[in-house]
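**Student:** I've put the structures underneath this note.
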Structure P
Amino acid sequence: MSAPIRFGQLLRELRTDRGWSLRDLGEKIQFNRGYIGKVEQGEKFPDRQFAELADPALAAHGALIDAWQAEAEERRKSERVGRLLTASVKDSLQLMATPDEQLLLPEIDQGARSLAVDYLAKPPGPMLQAAVELRSEVIRRLRQHHYRPHELADMYVTLGRIQGVLAYAALDLGDADGAMVHANAAWTCAERASDNELRAWVRGTQSLIARFNTDYNSALNYVLDGLSWPTTGTGRLRLLCGLAQCRANLGDSNGANAALDQAQHEREALTSTDSVQGLFTFSEAKQHYYAGSSLIWLPGAADAERAVREARQAIEMWESETPEARSLDDEALAHVYQATAHLQLNELDATYTALRPILDLPEDRQISWIKKRMDRIAGMLRVEKYHGSGLANDLREEIRSYAT
């Protein structure tokens, strides 16, 4: 399903189809041509009256009004999410500044566990809302001084996991700075609880956010610190794969492959389990996904070939996973990484095949990571060897429409 056409884009198409200049349309609807130009470029979004005047003038038969209504609703939703992101960051900053208090731990722990599982299959916007609501209950109890002394550490662990969900939601919505604030608050909780499992997970998440911001040295430092904490379950495997990503981002093929091989060796010897499933466990499919997402940053054909294999393995495993282990966003990204590796190997048809499911994703599943990596593919398609390729041009245009 392709993305709906934007109001400004449709306005321009209708105007140029009629052979009108900006001045011509301005005279018809009594608007300044400079303003109309900004509307067409997406720099301005007009009120409904503009659409109601332009629609009959361009004989659009309601199409312009429909496009305006759809974009207006999208903007309202975006503004709501933006306000929620801002409020959630403010609360995280307050949490980090709040002195140790005694907290009560009732059904909140189960709520946090459910959030961690639900996050794998639901869009980030609703999950952000759910996490904010659950955290509000924790903070309310914190401020009212309701506590049982022996539950204090467990409450901080639960609160840290909620902060972890908020960090992922903010990052998937494109707010890396807000995500880091949430992750830092999660670290505060892990420190207060002296919980190494949460410490390791938070360091891996902080590294993830730093990689999103292309701050690879900071990302590496977070991972190395995370590996210094002894932990059970799959947290160390996640950090080793994060180490591979950092090494690959820094151009170290040997280091990246060695870290991936070490992670696989340690998985085969793993005997302990994670305390929480979903977002807080590192499945074998996720491990293959991390491998593919690491190796696409290296220039060698052998690395690209392994990336194709790893991404394909992740997709195949996720297709048969339980909901507790299947991450739909990561599964979609695995297709993007597979496509990237195919393109590095000059396999254009395979690139298109791998991307087809992603180009058909609904809008609320088009997280920031996907758009960011799709932009990279579009850039790779602009190189000289693809000039004149109809398939490359079509794919590049679809990606452009996807990111609009």
Structure Q
Amino acid sequence: MNAPWKSGGPASRDQFAAFLCDDASLDVVRSLAMDLGWQSEKCSKGGLRSGVQALSITASPNILMVDLSESGDPLSDINALAEVCEPGTVVIAVGQVNDVRLYRDLIASGIHDYLLKPLSPSQVRDSLSQAQAVFAAPRVHDAAAAQAHVATAVIGTRGGVGASTLATSLAWLFSTDHKLPTALLDLDIHFGTGALCLDLEPGRGLTDAIENPSRIDGLFIERAMIRANDNLAILSAEAPINAPLMTDGSAFVQLEEEFRAAFETTVIDMPRNMLINFPQLVANVNVVVLVTEMTLASARDTIRMLSWFKANAPQTQVLVVANKVQPALAEISKADFEASIESKLDFVIPYDLKAASMAAKLGQTFADANRATKAAAVMRDLANMIADSGDDRVVTAPKASLLGKIDFKAMMPKAKKKAPAAQ
């Protein structure tokens, strides 16, 4: 919990809260809280377990003081606290066991400080001052974390070219073949198929984020995303079609920021209209996979989109992928298509109706259900290229923190539904 705060800022949460077992400790802490301009009513009677119960339904503060006096297994209870505590919270533990080994174990787990009872005002004041200094210190890990993340946007030049099929397959391959903690964000708010391809219910996480962007933080991500496997979580929606999309795009940008903090890679299934309405979404995207097909309309739109990226996102690597390719039935030949867009196709995925039907019947991604097919082999090559593009990133290992011990993806509910029948 003593991890650097990313976005969402300390100002959006309470400055301080304390859960203490005895009245004498409460009196000392309440008095100091008032001196520092904090709300004294945030100091409550009760120990660490009371804190866990309270923080499971409310946002955690910037600085949290918890009493371990009634805890039979302090380290285990601290781990329970970590499950409900938001990133960035600085935790000060209070106890009555004077044990150097316990102190070292608590500090190693990410606790900021451990104070012995009876508490003295000067002792508590010093510890609180040091905790406040954590937020004033430079966030040296943030730049390294940003370098360590690879964001991929998958965009179709036309509807029906298979961009969503490719996006879900890439996310699955990153999470399974490359063992990368991966977030899949489906930005087709009304008609997205990301969750459907993974045989999951989409939940309300994305619509809640759009309606209340101020709620988006690490804890929101943990609770709103749906787990697909140990390394993959998805955020999508099936918004009512009588409800128009009312947003300035800030929620999507905020979600991307949180994904950079919580995952090693992000895959964004981005409808082309979202690119037009919210061009800021690709500002921090490393790779764009432009999915097209061998038709005259797709050739025209590929030319237009390549020109747009060259002018508006020159820092982004654009890979052009032709999907559902049937050379004998193609409207335009590969050579003519490449000549018209003045660029080579980076990948060509053959059309495989039988494999697509199998994936739909099994409720699995195309790449997962059809690993032996030629189409899946091309998808794996594409995933390997994108994953390898991050090998030269410089990553600085942050100080061990309590939240770092939590596999929050395992906490996300996995809501299965009946596999959809093939169309």
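Here, each number is a calculation from the coordinates, and none is a lab measurement. Remember, predicted model here, so these are calculated numbers, not experimental data. Cβ atoms are built from the backbone, for glycine too; each structure is taken alone.
**Student:** When Rg/Rh (Cα atoms, Kirkwood Rh), for residues 62-293 alone is calculated for each of the structures P, Q, which structure yields the highest value?
**Tutor:** Answer by largest value of Rg/Rh (Cα atoms, Kirkwood Rh), for residues 62-293 alone: Q.
**Student:** helix-only ellipticity at 222 nm (-39500 (n - 2.57) for each DSSP H run of 4 or more, over all residues; to 500) computed as -12000: which structure among P, Q?
**Tutor:** Q
**Student:** Also: Comparing FRET efficiency 1/(1 + (r/R0)^6) of positions 38 and 358 (r between Cβ atoms, R0 = 30 Å, to 0.05) across structures P, Q, which is largest?
**Tutor:** P
**Student:** By the measure relative contact order in percent (Cα under 8 Å, 6 or more apart), tell me the structure among P, Q with the highest figure.
**Tutor:** Top value of relative contact order in percent (Cα under 8 Å, 6 or more apart), among P, Q, belongs to structure Q.
**Student:** Out of P, Q, choose the structure whose coordinates give semi-axes √(5λ) of the Cα gyration tensor in Å equal to 48, 20, 19 when calculated.
**Tutor:** Clearly, the read-out refers to Q.
**Student:** Identify the structure, out of P, Q, from whose coordinates percent of Cα pairs over 13 Å apart, for residues 174-221 alone was calculated to give 52.
**Tutor:** Attributed to the structure labelled P.
**Student:** For mean projected area of the Cα convex hull in nm², for residues 182-373 alone, the calculated result is 10.6, so let me know which of P, Q that is.
**Tutor:** This figure was derived from P.
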